[in-house]
Structure 1
Amino acid sequence: RELPPSGPDVLGHRDLIPANLLVRGDRLVGVLDCGSFGPADPALDLVAAWHLFDRSRRETVRAHLGSSQLEWQRGAAWAFQQAMGLVWYYRST
């Protein structure tokens, strides 16, 4: 099913997958691959929370960002879409 937009597009990274995040210890120290930076669904950058954190940490991120239920569901949908793309990519390589 399609989720309606949660608001206007915002400037975002649009590819915050784990491979594009540099971490030292427990701190984020850098972000790679900014070539896709531009207008996007604000929920698209929430995929990092879905890829990296367990449920309790995701809820902490959501509360800190003030994401609505709709925006949070859209973030989950984007994370699922990216994960499915990886399945097809690695299946054929």
Structure 2
Amino acid sequence: MLSDLLKTKHILFGINAKNKKHLFLELSAKSEQLNKLIDQKTLFEKIIMREKLGNTSISDGIAMPSALLDNIEKTFVLFSILSKPVDYGAADKKM
């Protein structure tokens, strides 16, 4: 169930990112704080590599950046709402 993956502490409001890269740095840092198995630098690099394969924007200002980490077996989810939109390179130009 989604409720098993998305704990209250995994919901982030008001992230103040300057751009897409800065957003990924913020999310990577928070992930490392919440899960001792996650390394911020490794996660950040994996998210960047995944974005190079294809933009993870969905539509209407929603994106789902993701990464696979070799040492993580259980799905880890963060949900974030930004204080202001960043240029995400979305096809619908809404983000």
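Quick notes on this one:
- Looking at mean projected area of the Cα convex hull in nm² for structures 1, 2, the greatest value goes to 1.
- Structure from which 0.97 was derived, Rg/Rh (Cα atoms, Kirkwood Rh), for residues 4-51 alone, options 1, 2: 2
- Of the structures 1, 2, the one that -13500 was derived from, the read-out being helix-only ellipticity at 222 nm (-39500 (n - 2.57) for each DSSP H run of 4 or more, over all residues; to 500): 1
- Entry that produces 17.2 once mean count of other Cβ atoms within 10 Å over residues 44-51 is calculated, selected from 1, 2: 2
- Among 1, 2, structure where relative contact order in percent (Cα under 8 Å, 6 or more apart) as derived comes to 41: 2
- When distance in nm of label points 7 Å out along Cα→Cβ at positions 28 and 76 is calculated for each of structures 1, 2, structure 1 gives the greatest result.
Coordinate-derived values only; no laboratory data. Just so it is clear, the model here is predicted, and its values are computed rather than measured. Cβ atoms are built from the backbone, for glycine too; each structure is taken alone.
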